[in-house]
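Listed below are the structures to be examined.
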Structure 1
């Protein structure tokens, strides 16, 4: 039991939005100096809302925030920073062309109009901070040229440079390799040892158990449980989050794969800047199997998926579906040939957020005869019945079918999207980051649907930066680095450590075979 008073103490925090949604219903929360508290909960449980209140981004409807034994009232994040509270968001707020040092100093120019960044005078203090907390950052390199893991260090350094002693991290490991995650946890331990209070928002139970001192679980806007990490198990935390005992892994039985459904040969694709993102790539995805592609974002995965789904024209190569060569077609034409696509950005490529559930349920299928009347117009009664069945079958929670999709939680948006794609009865499913940002229950549900597709004889190409997901679901694994597969083989041939190193472009000693040019099969 700690004797010192909490560094931060939130009492009876309520937050009711203008539309009447009660995101927080009397939450008590505290964190001590030199402590890492993991904040868990399903999507919509109130985790991020609570931390936005603490960091000054939101004002509570009622309740109190105390810092160092004094009540405070934050009007904005600057007020919170003056009290030593800073939040690093999941989406970085860096300026890509600026150097790391310029990004750290941004906002420190002073009050005079057009006053320059104090680079020369501040360099020594920034370097001293990096050395104190054990971070390595190349200060003179534009951040757009830095790997994601190093960009995250810049974001954290930027927050710490402003005197932060209470650090809030929102899903900080979502785009890191396992090696980078281990380094990041060592960094958090050093921060804790120097007295920093850390709040870690995450969905990854394994990481919670590894790095935190205490766990607070929110459910539907209230505290469902709080316990020291030493007394926690993944099963107990999942039960607190969901409200009942729940499985944590998908049951997947061995299955002999069939013939190739998708065959890719010599595929080369350029990115938006004209640089080669996918380089001479060849592979197959067979019926009744999940081929999982692991890798850190930015190594060509997005361009690969866009090329396969008709969203980006490749420079060269061939693609065959069930033995028939297909030209690089528009997405709708590929859908008619048996392709289903779960995109990485559902707001941009998968859903029309301003449309309601009925309209989104047939998005991309609106020209199919089953949804048209004899006059060629949309058959509203038929579409309505179809949407009702889709929502029922895939457990989409919504007030009614006329609800705009943007009003749904992320998990329910993803259930609607995946349900729509699977309902096409496809031969090939291409899914990229299908469970990113989802809670335990929604993650398990989506993963079960992908395994069901595999068990029904479909071919599934799973592209994910979540190594646990790839290892759990895949029959074969490919590791993508710098636009190529640096390893491809049966899932049981890959150790977690090996995949993690390959994701970072490192060939582990004794595993050189994994980095040889892999067979497409």
Structure 2
């Protein structure tokens, strides 16, 4: 009997990945393609939808070639991708315009007006999710005001994974994990027309697809696409959950009380709950998880590992180039440098608000900007590197302290999970073990776990977790270190509060992007 495999596709913000798994969740082969994005204006972030689909096709073909498996051995395909954002198609299923990504900042003034008018608070009371520049419904309002012809040509409003699912199957859809935090009344977990009315975009309700649970969203692979990819025509394709929930599932966070942080382009800090959580008010998200009856309360920062990538590119450019030339791992080298610097980065503090759209958790401000403070002539780039690591760790701690949810163990996902230094910092800051699962492609694993449940390969998500997720490393907290981080957090928060008025003044005067 031939071995059976599951193919996971993850259409991320910066990287498109395909990974082949066996039924025990082991990564057999994979491929990745950088996902370039467009910036037609400062602060905007878009993607060419055709380019994204081409990257998916390339990575699938490369993965299958590396694995050398027969088409009939791939028993199901799971699809996930970046959340939020706006991917528009016409009646022929073709893109109407480039996708507006979740990281796009063009709606900043609109979001501010919604909060000033009280609409933001009303929406939060329905959805349990705070309006921010990532919100798809807010993107629709912006398009209605600035590109009405675009919406007039739009037949459906999708997100990243929905676009890939459409290309694979010809089916227009979305799922509950993506739609719930934008269009659902969170208490009933069903669509609520009041949301569109409050935001003034009720005219486009017809373009928002139904949103079933992720395990219900399956369709056969188109024959023409199967030929292109080297897969079996009619192979089952299952869409969802989107990458936040998929990554949580992929590291085993599936039951109420579980906690998971995704250290990727964004930082996503989440606790699994059985009922919506509305405190603190007007901050963060409540959304459906893949397992029925489980919800996710999360605070998502705009940036996470992007801070380290930016710093390495700008301050360690010669080392970056040399590592690229020799094939060395620049990240391991930088981690060793940062680890040699003392706790507290010799008095330097870094706030990781690097995205031009500002910050969305644990506070909302389109004016927020990254900054170093406490610099003197005694400091070196190694000191600043350490401060970047600590600043990202403090942003994680800031989110969990704001949620007030006790973290008894933290499961770590995203590219940052590969960093022992960050994992140990978080274990110390939270005074809780940090668990890193085996493998690296947690979003794709979550997608194929969902596909396995949808196809009846496993009877439940709990069974899928038991078979497909294994811990690789556990970092135990060092006694006494939590208080040191809490003391540092107090200063981190005080500096942020002091800067709010300055950031807003800079925004008003147009002196920053």
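Throughout, read-outs are computed from the coordinates displayed, never taken from laboratory work. Quick caveat: nothing in here was measured; it's all calculated off a predicted structure. Cβ atoms are built from the backbone, for glycine too; each structure is taken alone.
Here are a few things to note about the model shown:
- Origin of the value 45, 39, 22, where Cα extents along the principal axes in Å, for residues 295-430 alone was derived from one of 1, 2: 1
- Value 33, 28, 22, calculated as semi-axes √(5λ) of the Cα gyration tensor in Å, assigned to which of 1, 2: 2
- With helix-only ellipticity at 222 nm (-39500 (n - 2.57) for each DSSP H run of 4 or more, over all residues; to 500) derived as -12500, matching label from 1, 2: 2
- Structure responsible for 2.2, with distance in nm of label points 7 Å out along Cα→Cβ at positions 287 and 503 calculated and labels 1, 2 on offer: 2
- Entry that produces 0.60 once FRET efficiency 1/(1 + (r/R0)^6) of positions 191 and 447 (r between Cβ atoms, R0 = 35 Å, to 0.05) is calculated, selected from 1, 2: 1
- Value 3.0, calculated as distance in nm of label points 7 Å out along Cα→Cβ at positions 79 and 439, assigned to which of 1, 2: 1
- Which entry (1, 2) yields the derived value 0.35 for FRET efficiency 1/(1 + (r/R0)^6) of positions 183 and 407 (r between Cβ atoms, R0 = 35 Å, to 0.05): 1
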